[in-house]
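Below: a set of structures, written as structure tokens.
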Structure 1
Amino acid sequence: MSVNPSDPNLETRLNSNGWAEGYLAVTGNKGISTIRRSYQLRVFDTFVKDRSLRILDVGCGNGTFLHHLHQSGFHHIAGIEPHETLLYDLARRHPELNGKVVPGTASPLPFTDHSFDCIYFFNVLHHLTGPREYDRAFDEVLRCLSPGGQVIFVEPCRKWIYASKRWMAGRLGRFFPFFRQMHAFMMEERDLMNQFMDHQSYIRNALRQRELERVHDQQFLHQWTVVARKRPGHANRD
């Protein structure tokens, strides 16, 4: 499946090799990887207990979480990722995901209507450029979700915590290459991250307008977790 190179969403703020290298360094750190995985699996253990559900991981990166879902007994899984460097790393690390991940972005999703029972975003929505792209992404979520299906997203939510982490990474980066990469990674995301955090009310309204019912909405420390369900009788509009 090909992706239209003229699609403006492909020119995301994530498409530099520098960002990809930072992402791989940060997510490849054993401690950070363990924390991310445990949090993600805890969300799924709470809200996605049925291993037979069809799951889409939007912005799946190098496939680490899809790999863990597969190991946990979820076999009807798919992913989408716009960054070639991460797709290459995914193919190298996780051959069991061959054929399950396609290149692309959150809008448009290259899948037919009602293709999934759960659509998952982990630290992805803040890479979109603003309200127009948020709306497009949620329109696609609504189209691709089965009736009664749910969308889950986990995003950073507090500027002061994010700024503190960025400051600390910058100071430690003077002495340690890992933190230098982390700081560069966070600086490249900074403006889009702040914009997303300024639009939390907009995001909630966008879900409400599409009759995606929020069944869980919690902010804990730095993470905002939302689970919203598509009404069982909802029919997609042409």
Structure 2
Amino acid sequence: MLQVKRVSQITFLHSEALDRVPRIAHAFSTRRAERNEFTLGAVSGNPVVQMNRIRFLSAIGAAGWPLLKLKQTHSAIVRDMESTLAATEPVEGDAAVTRLQGAVLGIQTADCVPILVADSKARAVAAIHAGWRGTAARIAESTVSRLLSNFGLDPKDLIVSIGPHIGVCCYEVGEEVVEAIGDPAAFERREEWPRAHLNLAQANRRQFLNAGLRDQQIEISSLCTQCREDLFYSYRRDGKKAGRMLSVIGIVS
């Protein structure tokens, strides 16, 4: 379950599951601060966004930490963050893994699924951006595979938090998406819906199970970004004017 916290007028969400892992700093941002327009991306160089990111990291207990950024392209690319260079120049990809301490991995979303992953002994962390394309490319499984190969981890030691995203209630998709995902259990169909609806959280949950995790290691938020305009930005609801949320995770030194 995710818990709502408010520090220095900034509202963010914490994962109960990740809170139980020692030496892990993390949070899912919302649009709430002094006003309901606290955006954390995606315009590079925007001074308001830069200041909001500084304030957000300070509020969650990661003041001054480098934010390792991705140039997200809805791909299946998983990046190894072995230095803090990506704090200055984002690298192309939609997931990242690291064992660096005192730095956070960050991903931006406005309907897609933000997923934060930590080893239960805080030996490594990962952050994943999974829209339907990344889900179809099995980016969740690829990220687990990278954690295992890079750091010698056991999948049964991983803790996963699937953050706020567009829910199955709102995520109508075409048959091309159904075919690309290739998992009928990830979709719902109802008489009142003209087309299938994709359950992004369940699609990614099933990938984590295929990668060797167990259900009790996976936490899923039920908050829908399109429904909850009071808390979240939504590209499907707001279009190109939508701001972005930022989800981060790092290891405390």
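The table below lists the values:
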read-out	value
For -6000 (helix-only ellipticity at 222 nm (-39500 (n - 2.57) for each DSSP H run of 4 or more, over all residues; to 500), calculated) the corresponding structure among 1, 2	2
Source structure (of 1, 2) for distance in nm of label points 7 Å out along Cα→Cβ at positions 41 and 129, computed value 3.9	1
Comparison of 1, 2 - label where distance in nm of label points 7 Å out along Cα→Cβ at positions 73 and 153 is highest	1
Per relative contact order in percent (Cα under 8 Å, 6 or more apart), the highest-valued of structures 1, 2	2
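Just so you know, all these numbers are worked out from the coordinates, no wet-lab data involved. Keep in mind it's a predicted model, so treat the numbers as computed, not measured. Cβ atoms are built from the backbone, for glycine too; each structure is taken alone.
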